[in-house]
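In structure tokens below, several structures.
Read-outs: derived from the displayed coordinates by stated rules, not from any lab. Everything numeric here is computed off the predicted structure, so don't read it as measured data. Cβ atoms are built from the backbone, for glycine too; each structure is taken alone.
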Structure P
Amino acid sequence: MSLFNGCGVALVTPFDKNGNVDFETLDCLLTHVIQGGVNALFACGTTGEPSTMTKEEREAVISACVKKANKKIPVFAGSGANNTAEAVAFSRRCEDLGADGLLVVTPYYNKCTQNGAVLHYKAISDNVHIPVIAYNVPTRTGFNLQPETIARLGDLKNVRGIKEASGDIDQVLEVARLTAGKMDFYSGDDSLTVPAMSLGAKGVISVAANVIPKEMSELTKLCEQNKYAEAATLGFKINPFVKKLFCEVNPIPCKKALQLMGINVGAPRLPLTELEPAHTEALADEMKKLKLIK
């Protein structure tokens, strides 16, 4: 049985004007994405800015998501760290908070070997009782989890999935081939959702679903129904907007898009900044084409 099928949303973390976590707006965002039809919530992953949050803040956000989901859809908690001991400890804490699973990014900055990555995930897997989705995003971590290594992770008792966000279609194809029947494979790139699902991905863990949950959910449903021509048509329609969500470092544009829609998630925390004016204008133009704003 899959961890989830369809569209999971990589949630942004709202901050108020004083820079504190804004739980009222978080509740509004959760209502927006759940009503939009997403199939899973991912709290405190890259899009949620956990690197600038305290442990207590991350715990509170994860707890809020667990409460809001109320077991109707699964909640995955971002518990990765470049310190294996820290990742193990926080993974266990997320399990205690009621998370249904974990999203664990590869170690970063230390730049371990492929064998080191396997041992890192094994340490986490051995210390929790809930599923782990490994997360490969080399543009952020400086470390690429090789497809053969990903396949090895599938032999670990609790590593049940991979979020592949290398952006390399050849690697996506190889990951799909090596993980088939072994672990759940999810696209970590919104724009590659259709090709990834055509290769066997169970769905997408999506940044865009913060803003367009209905469209991203519909996209994955069409793929699940083998309606790939219709899915491609929808993908062609939304992908110019999706591209603008990455015109600056994620989640800078995503937060601005939500603000333009009236969901005031606030500015990112430094060192991330507000979206540049020229990029804001281009983002707004694409949102108008999708009738997200007037």
Structure Q
Amino acid sequence: MAVNIQTVGVIGAGQMGNGIAHVCALAGFSVMLNDVAPDRIKAAMATINGNMARQVGKKLITEEDRKAALARIKPAEKYDDLVGCDLVIETATEKEEVKRRIFTDLCASLKPDAMIATNTSSLSITRLASSTDRPERFIGIHFMNPVPLMELVEIIRGIATDDATFESSKEFVAKLGRTIAVSEDFPAFIVNRILLPMINEAIYTLYEGVGNVEAIDTAMRLGAHHPMGPLELADFIGLDTCLSVMQVLHEGLADTKYRPCPLLVKYVEAGWLGRKTQRGFYDYRGDKPVPTR
């Protein structure tokens, strides 16, 4: 039977986790925010507060909405604190072994009918579900980044996901005011299956010397009306994340068209992961971003 979702647990207080906590709290859900480090939960709360203040400034929400939403988010320093959750959403790093370990450890702390969702952007929902004690109550709910601004959420059933879990997930996402795209459980789903190979192709275009960073981004911004160029977007997503999605596509679909560009691999090996490390296809250490090639 369908779950009446009232309390949502979020595992991981990084960029995606704090965004999901933000939209859930604004939509009226109680939120338990978990992370391995308590100071990351504190930092996430500060980020959420700042982002909500920006929404108040733009008259998207009221000051009362902000205060009420912040009051709905509570820290959960251990999995046992998630015992009251109806749905737990995992937003850990895009590494399968990390996610599987979380699910194995988490299950013992949850009530039997609690649903588990993963925010993975590329990994098999069916495979991740197999590391839990409730594959039929497991589903992919993939939010786009930045969560408070993006209107779309992908919902992905695993082979074992039951109808009640699917319907409850759709109701939950609708309450967040988001539009749903239902995807089959194939590597990278819909958005990243199309977006990441485009970014990878832009990196090949740079690697082969067809154009420099500025020319490629300007071409796609003004020639295809993309809001930001593909290399700027890669920096925003994180080059390590881009690489891991391309690797999932390449391994999962065994097609050479998904081969990660060697230049992308080189940047990741250098630790130039984009905005989060201050360097990627652009250098962010000065007043304005400067192309690195």
**Message:** When Cα Rg over 2.2 N^0.38 Å, for residues 22-61 alone is compared over structures P, Q, which one is greatest?
**Reply:** Q
**Fill in**
Taking volume of the Cα convex hull per residue in Å³ for each of P, Q, the highest value is that of structure Q
**Complete:** Comparing relative contact order in percent (Cα under 8 Å, 6 or more apart) across structures P, Q, the largest value goes to P
**Complete:** When distance in nm of label points 7 Å out along Cα→Cβ at positions 190 and 238 is calculated for structures P, Q, the one with the largest value is Q
**Asked** Out of P, Q, which structure matches 12.7, 38 when Rg and Dmax of the Cα atoms in Å, for residues 182-253 alone is calculated?
**Response** Q
**Request:** Name the one structure among P, Q that distance in nm of label points 7 Å out along Cα→Cβ at positions 118 and 174 of 1.6 was derived from.
**Result:** P
